[in-house]
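Undergrad: Structures for review follow.
Derivation of every value follows stated rules applied to the coordinates shown; laboratory data play no part. Predicted model only: the values in this text are computed from it and were never measured. Cβ atoms are built from the backbone, for glycine too; each structure is taken alone.
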Structure 1
Amino acid sequence: MKDIEKIKKLFNTCKGIDFQISKDISNYNNKNIELNHRLKLLEQAQAFLQKIAQETQEHLKFQVEDIVNLALETCFPGEYIFQIDFNILRGKTEAELVFLDQKTGRKIDPMEASGGGVVNLTAFALRIACYALEKENDNVIILDEPFRFLSRDLQERAGEILKTLSKKMNIQIIMVSHIGEIINIADKIFEVSKNEQGISKIKIN
């Protein structure tokens, strides 16, 4: 009888353990289903964010490239194409600024092009493009000698760029310059000079 009781007690213990294991497995399965559901939602959210990021990049790429290429085409017609390439490096998105020869499509070093004028002009255009991306600007931008590295034969064209971008983007440009070809395109000129006492005088033309 004692052996039977021991076996019965052991059976009930095993039965209880089996019940607990079955319950745990059920809970784990339910938890697994819940986690898979959350994972699926996170993957969908990630895909959505990646799509939004890609669309935002494409929008920025188009807007910036449009402004820079307008400037380059005005000063260097038929010579250069500017583009932005987005690459993922070490888990981060990085932008590479690329200059192409318009005739061959090959990459070029802008520092060796047109005596640095391409870099100077691109830097100016990028400033304007960044300004355009800001939503809370007051439609005024101040520039200090933006085209000082351009050769003389391109300076008049640079002035035309200012006119074009000012109208296209509806901005007022206030610029400091000593280049006559650029000064002459201004709607209003403030000529600043100093007298013998070092006092500045302003003449409006």
Structure 2
Amino acid sequence: MSALRLLSRRDGTPYLQGKSVYLRFPLRRDFKNWSQVRQESRQFLEPWEPTWPRDDLTRRAFHRRIGRYEQDYSEGTSVPLFLFLARDDQLIGGLNISNIRRAASESCMIGYWMAEHAAGKGLMLEGLNAAIPYIFGTLRLHRIEAACIPENKRSLRLLEKANFQYEGYLRGYLKINGQWRDHHLFSLLKDDGPIHGDTTGNRS
């Protein structure tokens, strides 16, 4: 039996489980843990993210965020996920499957963030390897794209280890930490290689 399991919560949202981590849909009750992890890792995360709003770590802003997540998920354009350690349910990061396009495209973008204390331990790679079978199997997409700032060596190594292929250089692609930044573009296709893990599961 594979160490990777793809299940479904009672509300139909995905629950993706690996050996030492799992991913699930964000909930309002996650606010305290989320705000603490983000605050503790703020200096570590800010160079690679859009500018944080002033109220970003407040409960009200977090509930607005969850509302957007729920709307985007119900419309089929995004699947936001939080990453947890399986041994103690500790929140350590997030992985967002966004910009889902159907028809002739059948593709999506992925983005991710990791708590500073959990970075460099292979945990996001395990989370990504849990998400890939879900994207290709349950969501039935053909292509996954990821964009990475050239100086973000951790992210570059992560994508390479996950078998993403380099495609090109995007000038002034995203406004990150107040500045328009160039990015490398990577992609992974369903036909690039075997997808490991159980790809069963339901999405309402």
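Undergrad: Name the one structure among 1, 2 that Cα extents along the principal axes in Å, for residues 67-122 alone of 38, 22, 20 was derived from. The partial results should precede the final answer.
TA: On the way: 1: 38, 22, 20; 2: 39, 23, 17.
For Cα extents along the principal axes in Å, for residues 67-122 alone, the value 38, 22, 20 is produced by structure 1.
Undergrad: The value 13.9 for mean count of other Cβ atoms within 10 Å over residues 43-50 was derived from one model only; which of 1, 2 is it?
TA: Details: 1: 10.0; 2: 13.9.
Checking each candidate, the match is 2.
Undergrad: For which of 1, 2 does helix-only ellipticity at 222 nm (-39500 (n - 2.57) for each DSSP H run of 4 or more, over all residues; to 500), calculated from the coordinates, equal -7000?
TA: Values: 1: -20000; 2: -7000.
Working through the options, I get structure 2.
Undergrad: Compare percent of Cα pairs over 22 Å apart across structures 1, 2 and report the one with the greatest value.
TA: Numbers: 1: 67; 2: 48.
With respect to percent of Cα pairs over 22 Å apart, the highest-scoring structure among 1, 2 is 1.
Undergrad: Supply the structure label, taken from 1, 2, corresponding to relative contact order in percent (Cα under 8 Å, 6 or more apart) with the calculated value 13. Don't skip to the end; give the middle numbers.
TA: Numbers: 1: 13; 2: 25.
Label of the source structure: 1.
Undergrad: 0.75 is what came out when FRET efficiency 1/(1 + (r/R0)^6) of positions 19 and 99 (r between Cβ atoms, R0 = 35 Å, to 0.05) was calculated for one structure; which of 1, 2 is it?
TA: Values: 1: 0.00; 2: 0.75.
Of the structures listed, the value fits 2.
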